[in-house]
Structure P
Amino acid sequence: MITIKAEIEISAPIQMCFDLARDIELHTKTVWPHTKERAVGGVTTGGIGLGETVTFEATHFLIRQRLTSIITEYEYPYVFTDQMQIGAFKSLTHKHEFMEQEGKTLMTDTLCFEAPMGILGVAVEKIVLKRYMKRFIAYRNIELKKVIEEKVKAGDTKWLKPD
């Protein structure tokens with residue numbers, strides 16, 4: 001099993017960061033464009049909450065695939081966790097944590113995953129997937145930070161979503 005941790009500081013309120021990080025439409029706009037990721041099942045628009053699922057379809061390693069996750073932990077506005085139910089991994093859990101720090105928000109992603117196929121899967125995890133997933137999360141976080149900070153600059157409050 002591989003664990004990846006990524007942190008990014010965002011100049012925005014914690015509630016805004018939390019809400020926009022769980023926004024499904026924004027998620028598909030802030031991942032690598034070449035994956036052509038889109039939500040095709042479960043919650044496909046707006047924010048996702050506890051017990052809700054989403055199915056994403058995307059191209060990774062030239063293969064079009066689907067991944068269905070459920071939100072298993074949700075504590076507004078500090079943490080939410082999604083866990084893969086169906087997909088290419090043997091297991092995948094993604095914890096999103098938010099902490100206020102002097103008017104800014106520290107967003108921390110912890111991604112734990114395990115590839116299928118036994119010993120071959122372990123090799124693929126270490127040689128390919130660890131770097132790939134690290135880059136995927138880093139890219140997404142930078143893009144999310146840009147969107148959030150642009151909204152703050154513009155005074156945009158459309159991010160406010162009722163829970």
Structure Q
Amino acid sequence: MPKTETAKVHEVVFRCRGVVEGKMRNALAVKMEKPWAENYELATDEGKYLGGEGTAPPPLALFVASLVGCVMTQIRSSAKRLAIPLKDLAVEAVVEWEAHQTGNDPYEATPKGFCLDIDVDCDAPLADVKELIGVARKSCFIEQTLVRTNVIRHRLRSVDGGWVDI
């Protein structure tokens with residue numbers, strides 16, 4: 001009887017604490033806790049149109065950059081595992097949202113879609129490159145987050161110092 005291998009589970013945990021630093025600027029301390037510890041300092045800001053000063057990328061720019069960077073990393077990593085030598089790689093994303101607003105009410109954001117144009121330069125057959133992209137898509141944490149229904153909890157600190165789900 002063939003021996004079946006058990007899947008390894010690798011836990012990945014990030015924490016981020018943001019604090020106000022300007023009109024619309026936010027200072028973000030990002031900590032990767034697992035599988036190893038690393039720290040990053042980032043900032044976001046909005047342009048003058050939304051009351052900011054444009055001193056850092058807006059949050060959506062970081063979001064789109066993270067998606068493209070994740071997909072590119074996984075294509076390169078998966079190419080090594082699948083023995084597909086890449087000569088070059090470029091990815092262009094178009095990500096669209098709509099903001100719906102009635103009168104002076106706050107707007108409500110609605111995603112319209114994501115399109116990733118992947119330009120792979122290699123000598124592998126098209127079927128192998130399609131497999132490579134499929135494997136990379138499955139291992140990209142950000143893409144896998146986007147294609148699933150997620151529950152995002154929001155909690156508000158109460159006057160007694162505890163947390164209240166909202």
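Side notes on the structure shown:
- Highest-scoring label, criterion being relative contact order in percent (Cα under 8 Å, 6 or more apart), among P, Q: P
- Winner on distance in nm of label points 7 Å out along Cα→Cβ at positions 51 and 75 once structures P, Q are ranked, highest first: Q
- Highest-scoring label, criterion being distance in nm of label points 7 Å out along Cα→Cβ at positions 19 and 35, among P, Q: Q
- Value 1.32, calculated as Cα Rg over 2.2 N^0.38 Å, assigned to which of P, Q: Q
- Of the structures P, Q, the one that 3.5 was derived from, the read-out being distance in nm of label points 7 Å out along Cα→Cβ at positions 67 and 83: Q
- Computed 1.8 for distance in nm of label points 7 Å out along Cα→Cβ at positions 115 and 139 - originating structure among P, Q: P
Every number here is computed from the coordinates shown, using simple stated rules; none is lab data. Everything quoted here is computed from the prediction, not taken from an experiment. Cβ atoms are built from the backbone, for glycine too; each structure is taken alone.
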